[in-house]
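Please find the structures below.
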Structure P
Amino acid sequence: MIRYYERQKTFWLRGKSYDYVMYVNGAGFLQNLHYGGRIDENDLGELIRRGDLLCPPQNVNGELALDAMPGEYGFFGRGDFREPTAVIERHDGASMSRFRYVSHEIRNGAPRLKGLPHARSADATLAVTLRDDFSPSEITLYYVVFDGSDALVRYAELKNAGSEPVRLKRAFSFCNELPSGDYKMLRLFGAWATECRVETTQIGRGVTRLQSLRGVSSYGLNPFAAIMRDGCTETQGECYGAQLVYSGNWAITAEKSFSGSVRVQGGVNDFGFSWELGAGETFVAPQAVLCYSGEGLGQLSREYADFIRERIMRPEFACSHRPLVANNWEATFFDFNAEKLLPIIDGAAELGADTFVLDDGWFGERNFDNAGLGDWVVNTEKLEGGLKTLIERCKKRGLKFGLWFEPEMVNEDSELFRAHPEWVIAKAGVEPVRGRNQLVLDLTRPEVVDYIFNSVSKILSENDIAYVKWDFNRDLTEFYSASIPANRQGEFAHRFILGSYNLMERLTSAFPEVFFEGCAGGGRRFDAGVLYYFPQIWTSDNTDGFERTRIQWGTSLCYPVSAMSCHVAACPNHQTGRTTPLNTRCVVASLGATGCELDCSKLTDGEKAEIKSHIKNYKQIEELVLRGDLYRLSNPFETNMFCEMLVSKDKTKAYVAGEVFLGGPFGGYANVLRLRGLSERKTYKIEELGIIASGRTLAVLGVPVPQLGDFGAWAWHITESEE
């Protein structure tokens, strides 16, 4: 819902359980009045009275400092000494600004952003245009509202309405002002194989900044932050989320002022960024998904999960069956031929998988990671008969066939590099930094994007391929393109990610029936921008049955479990060397889009039986993975037990999966698990335990935790009971 009260010049935005209110104050500034839980519209006068106390109409054109005004888009200088949301440098070098309201428009539906991922549908959009007092610059702020959701999409369009070029030095997507209070910031940090660790810190005076300078969203920090009021927990209290629908260099900042208010803003990282706007040109900042919860982090997560499934993911795949994948990587690495792969395909079919994915090593002179990348031509010496031999075997065994690509990368030992050394990201005369023995292709060049599209399309067109694993195994380091003028090199990082989006859009549009999975050496590029094109992302290269509890827990804070690829791998684990029971690996892998990452041809009869049971179980609970609500019951970062619960929207079914481990404090897990998300009025049966009880009793009294050894795991299936 979006309403405009003309007499008071006030905008009232309402979602499922939040209100967002702002007005044009006496000086013409767009000022926030409220963002949080539902309030009474009859109290509009009181909101305005309080707003006028922060920015008195009689003083705004005089000497008043504007530090206390909760603005909707922070300007630079002129009495507001907090960090601005945009910095626009004019031809004379001046960049101070002061933006005032000009006009607004309320539209039905959601706008489409050319070249950027975005919310696919909405109920209404508010566009408010502001104009600078000192230059012909204009900014249009967009607010996209969804009646059945607590998500609010924000972004900005900056326009040079003058005749002289201007340079953007910062162009954030949103500015959100929170009232005075004690807040904490939760962020997801990590590294390769340790993605999405959870860290919460107090927001003190000054600026707290999260960012990536890796050229991608990164596993160092995920482009998400939760701002939690004092006392907020998993199950109660107020919190606000800020998630960027963006995959390049980004920043999210929280600035606590002298008064205790907090300004949260973010978007394209402004470090090293500049963007020239000629006369009449515009710059569209990527979308940010803000979210409010009055019921703790758990409800915030569920709102984000619903939003991404319903508004970001490709509709044809968002809630459809996910391929049950058997991937050969950890079984063979680069050392394979058809003779080795055919038994793995047969083994995958026997287990109940429905898709076999051939990973790295099938193309060019690719026998290790130092050659062949970029040459998307089948190595027929390695695979006699090409891919068709494998594809025919898959069809015979009732499997679909999938293939690994790393389209944005190249080895120097490749035909592509020898033909076009100028196509890599590098500065002439400067030795480039290598990662995994590879360089990054310059996707700011249209001819490079065309080459990749054509070469990948040829493989997909000539072969019956149903699944693509799209990898990205290193960060950017050079941030330079010889095709961009010297005075515009600050545009490189954003132009690169626009090139990536262009490639993703073209390939997914050309092959709409192909299921694309994102991967970036694990979770290096796990973000809502990628999920717009690829409905599933390889969560981490770390498949350890213990480490995955933490990785998946953290990822679930702002992404749906259906977006996570969660595979069962062999032991000792390739990343950690740890051995965990096969049942435990299966239980943890059931909490996401599942599959196998092992040699299906070398399993014992007992192992085959366990994995068959796991796949059968996943098929039983897949609707809960795809559409259900997640309730996190026991935090593996704080206790020595992990437990999550999936509940159907109609509250008739649920699935509980957990693992105990002895690495935490002695006695660090409770004797009972209090189940959440069920209907208090319904009666339920826990199939494995024979327990029949009401949802209220299961929430209040809980269920005894199984007595298991180190890394022991369990799974319970819960259904509504007629008894």
Structure Q
Amino acid sequence: MAKNVKIKGKLRLYMLLLVALGVFLGICNIPIYFIQFKAGIAVSIFLVLYFLGLVAFWLYIRTYIVEELVSFATEYGQVQKQILRDLKLPHALLDSSGKILWVNSAFEHLTGVGSGTTKFIWSVFPEITKEKFPTKESEDGEEEYSVQYDERYFRGQMKRINITDMVKNSAFIGSVSEENCLLGFYLFDETALKIALQENDDQSLAVGFIYLDNFEEALDGVEEVRSSLLLALIERKINKYVASIDGIVKKIEKDKFMLILRKKAVTQLKEQRFDLLEEVKTVNIGNERALTLSIGIGLGGLTYAQNVEFSRAAVDLALGRGGDQAVVKMPGQIQYFGGKSQQMEKNTRVKARVKAQALQEILTTKDQVFIMGHRLGDADSFGAAVGIYCIANSMGKKATIVLNTITQSLQPIVDLFTDNPDYDSDFIMTSEQALEAVGSNAVLVVVDINKPSITECPELIKCCKAIVVLDHHRQGEETIENATLSYVEPFASSACEMVAEVLQYVENGIKLKTCEADALYGGIVMDTNNFVAKTGVRTFEAAAFLRRSGADVTRVRKLFREDASEYMAKAETVKDTVIYRGDYAIAVCDAAHCKSPTVVAAQSANELLDINGVKASFVFTDFNGTIYISARSIDEVNVQVIMEKMGGGGHMSIAGAQFKDAKVEDVVKQLQQTLDEMAENGEL
């Protein structure tokens, strides 16, 4: 081995310097012979001895170097191994499949997993799966993970180690695939950092507003002395509640309060599900109606001002959804709590008059008016669109209704206008035709829907600078933004009821044709299930106005007569209904042979409410590759909240959801899981 050792570096330079010195003395010895011969011989003898000693030293040092190298390599490897084993940083070595091959003492002490185990890394840290392993394409062959173990937080780092070069000269292992590798896994303890960040986050500011929903209505009929006492009791209960979570509340108006609290307190309120909403209802000193609250909280903004904006948007959303609920708004997320009680109908129609005047002012300045409802339009959305058409037509504006698919249930109402010479051929347009015809000075009126994604033509919203929204559904997270005029009344029975009220306040009055009055009246009849569901005083007043305008009850009833196939489909749906948890009727409607499967499903859901003990009904139907859910209730369950958890929305008693590319069985299981979770959390 010593013969094969080659010296380099400073040691080689030192040896070459000794040789060069001997050569230099040999050259200097030549002139010494000419000066004095005996001196030259003496120097020559010295040179011979010098070179013999140099050769002997060279042979000895090579053997010594080899011995030292072997000794150092052995000891260095042991030291390295010992240092790695005793390193305080938890470290493990895995094979390419994720099996743990070797661990150091820190890793074994942390997890209890020793070397030679048969466990895989995900059995210790479920967050790390094989799909998350670093690949050849990974940056630097590394991946990072956030993992938690035994109430401690770690930043995991995994590095890919190529073993191709390691086995190249092996006597036992041939070539290996590039997919085979070793994985080095390290854990960095970030528990203290996480706790510090969490403490800092818990102390961050949250802003909120509390509004009394029905302030005027609750005080109506209460003696003046008692009204002051009622407000004092409400204010005391709010102050006491906020003080219990270490917050500050300030009354800014007679029926409005502002909250300042920590983010940690908001988490506490969520866990309590904002029980202040129910506590306030218990205050009663002779008032016929209980006071309800709307709470809006904003947090997580980049600035305090942004949190205030979030809180205002949250409380507006709570009011728009009918009040008696709390809304927490954060960047990219909105959470809803409460909303179990029916919203009380407003006795005054001042808002309808103001909205009617505002609508006229907008239409006056526009050249084109486009009106559209939701996809697969029903009698309510089309009837409301007809009412807006009448307003625009009375002002001499060109108006068009955007409608793509005419369902069988809607066809009889549409035929009243398509076969009528009083209406132009472009009275109804498809989405493509509307997008081609829209100009720069057009207004879009959206009726019976406030979610842009399920309107007849979402692209048309972007093409019109002026947008008017008129809807009776409770607002959700997705809304039409930057609307010029928004008129959303969740207590209204239907969009047709709202339009009928607006029609009465249009200047110079409007004389409705019989077909127009029938369309509006039919929309109310359909959405109220023949004046049974969600019907108030103003609903009958709107119906009376339409009757005076020429609507005929018998004629409208004939418009909604159904085929025998649809009737039989409903009967089959009711027959195969399953009562889940003793309170919820769940059924699948096989209406593929019907022209309007979604309408049949909705009618089936209404009929299931007539079963004694059923609090809510859910009917599923498959139409054009999409699963539709029709959810209905009377007054005990808020089906809107249930459907919102499944990506849908609607009213407290009428709601729905849609699922594309899904199976009915899977969606039914999802509904059952949602009902189970909500029941466990006390949300039902």
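Quick notes
- At a computed 3, 12, 25, 25, 17, 10, 5, 2, 1, 0 (P(r) over Cα pairs in 5 Å bins from 0, in percent, for residues 227-306 alone), which of P, Q: Q
- When Rg and Dmax of the Cα atoms in Å, for residues 331-458 alone is computed across structures P, Q, the figure 16.5, 55 traces back to P.
- If Cα extents along the principal axes in Å, for residues 99-314 alone is computed and equals 52, 39, 36, the structure in P, Q: P
- Identity of the structure behind 26.5, 83 (criterion: Rg and Dmax of the Cα atoms in Å, calculated), options P, Q: P
- Structure (P, Q) behind the derived value 7 of relative contact order in percent (Cα under 8 Å, 6 or more apart): Q
- Computing helix-only ellipticity at 222 nm (-39500 (n - 2.57) for each DSSP H run of 4 or more, over all residues; to 500) across structures P, Q gives -14000 for structure Q.
Laboratory data are not the source of any read-out in this text; all were calculated from the coordinates shown. Because the structure is predicted, anything quoted here is derived from the model rather than measured.
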